[in-house]
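Peer 1: So, here's a batch of structures to check.
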Structure 1
Amino acid sequence: MLKFVLPKGSLERATFQLFEEADLKVERGSERDYRGQVADPRIDSVMVLRPQEIPTYVAEGFFDVGVTGEDWVAETGADVVKVTPLEYSKMTDRPVKIVLAVPRDAGITEPSQIKPDSRISTEYPNLTRAYFDRLGIPVKIFVSYGATEAKVPDIVDAIVDVTETGSTLRRNGMEIVDVILESRTHLIANRMVYDDPEQRGAIDDLTILLRGAIDARGRVMVKLNVHQDHLDEVVSILPAMRAPTVNRLAEDGYYAIETVVPKSEINVLIPKLKAQGAGDIVELPIRKIVV
């Protein structure tokens, strides 16, 4: 049985939602509890900790499997197996970015213009030092514990911070001059655990469920009926993961079709299907897609 550790804080709600969609709902006494359980024979226990700590704890064997960002794996240098990306972050499915940002009025448009001995505030001191070492620019790094952008210009000259859209930085008069790292949330595993065939099998099973829930997001099932006279026209406009399923109905000359389509296209697709002669159109939500 596997010991899981999940992220507390900004990723917490999205992670717990994903596990519920994968039929791995984490039960806790309250949202403040640090321990939970999943009604699955492959999962022994669940703990909820800060994502910054998770890579190290998984690497050291305190937990078998965890969910954290690639940024924290890189920052800690933890020797873990990155099992699969989980395409979600705090608000969107886009990766977050670790960026170098400067005050808008600083006149800096590229990282090489950062002056030697500039003061840099960041939650990522190791990534930041390695980045400026590659540039050959000596800087003074100050570890930040939040509100990093508020420290410019009174305390520091620039920041290395995490962002999804850059809007918060812009609102605070900052401009992004370089992207240091793009980071997605990842399922990670202890290397020794992952090398054990039995535990690897359990991890692979759970990965199928999590990936199935992610792959189903943004897609819907469409079912419809159509007369054989319009079958080719209707099939030609239907998107599908491979090809639509087409079955003959009991009523002579009619066919039933079903396929999976992007949710973003359904508002345009349904009128097109109707115009091509389709009827009895039904749109259904999807919980998982396993290919």
Structure 2
Amino acid sequence: MAWWSRTQGLAAEPKKSVPKGIWTKCERCSTTLYEADLDANFRVCANCQHHFRMPTEGRIRMIVDDGQWQEHDRSLESGDPLGFRVDGKRYVDQVKATTRKVGPGDAYRAGTAAIGGIQVEAGFFAFEFMGGSMGSVVGEKITRQFERAVGHRRPAVVFCASGGARMQEGVLSLMQMAKTSAARSRLREAKVPYISVLLHPTTGGVAASVAMLGDIIVAEPDALIGFAGPRVIEQTIRQQLPPGFQRSEFLLEHGMVDIVTARKDLKATLERALRWFERGRSPDRRTGLAADEDIEPPLAD
């Protein structure tokens, strides 16, 4: 065959496509990133520091000390009290299909863990499971997590990433806002610390309840945080919103979160806060001072 033809152009071997999962284009700066390097950098773009969404399993490995994760309540499964269907698909079938793809545990994983050697009750919203939506199972698991924190006198830490309440469960889903908020109030009554970590996105009923009730609220950079989305708000109030509205930095500036910290520094930030709480609950053995008499705030510069 000739090396050139009018109909086919260059006579070359069939073009080989790049296998999926090898390269990723940054959503912000369009830099092409090697997946292995991106994973090694905690899913943060080395060029512009854009924080990609991180798989729940990877976040657990990043935050929890090695070998210090004991998961609870993973067998809980969502029911279908409303017999809900959308586009001809049953809700129960949707849950089963997502479970096969993502694994059991619904949209929330809770367990006893250690962060910097401090025992905590930790929970992680799994955004890959139906957008991290909060239904009856998620509300129950958060409630049980807080109850364990009270029972064992361990701080509670929740990593929030959710599209909000799960519409397929109707009012039962909305009830989880009150349920988790009531469980959180029992933490406060028992003087057990609660740290809320806001990831991208934290919206809807989750943002309107347990996410914003932490004793300390930490957020990752540029995370979308709020009840309704910016477009919905603009259409409702018929006004243009300020730049960066509902992003972590905007909320920090307006006093809604306590600190915005890069992902690579997140574990160290949590360790610092937990140690401050730990000292605050008992006198210092060396000085005899109660912790709140002479310690610097946990997130002070």
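No value in this document is a laboratory result; all are computed from the given coordinates. Just so it is clear, the model here is predicted, and its values are computed rather than measured. Cβ atoms are built from the backbone, for glycine too; each structure is taken alone.
Peer 1: Quick check: 1.3 is what I get for distance in nm of label points 7 Å out along Cα→Cβ at positions 56 and 104, calculated from one of 1, 2. Which structure matches? Write out the running numbers ahead of the final one.
Peer 2: Details: 1: 3.8; 2: 1.3.
This value belongs to structure 2.
Peer 1: Given 49, 27, 22 as the derived value for Cα extents along the principal axes in Å, for residues 64-175 alone, which of the supplied structures 1, 2 does it correspond to?
Peer 2: Structure 2 accounts for this read-out.
Peer 1: From which structure (1, 2) was relative contact order in percent (Cα under 8 Å, 6 or more apart) calculated, if the value obtained is 12? The partial results should precede the final answer.
Peer 2: On the way: 1: 19; 2: 12.
Label of the originating structure: 2.
Peer 1: Another question, if that's okay. A value of -7500 was computed for helix-only ellipticity at 222 nm (-39500 (n - 2.57) for each DSSP H run of 4 or more, over all residues; to 500); which of 1, 2 is the source structure?
Peer 2: Computed on structure 1.
Peer 1: If Rg and Dmax of the Cα atoms in Å, for residues 152-223 alone computes to 12.5, 35, which of 1, 2 did it come from?
Peer 2: Comparing all candidates, it corresponds to 2.
Peer 1: Say we calculate Kirkwood radius over Cα pairs in Å for every structure; which of 1, 2 gives the highest result?
Peer 2: Top value of Kirkwood radius over Cα pairs in Å, among 1, 2, belongs to structure 1.
Peer 1: Among the shown structures 1, 2, from which was the value 15.9 of mean projected area of the Cα convex hull in nm², for residues 128-255 alone calculated?
Peer 2: Of the structures listed, the value fits 1.
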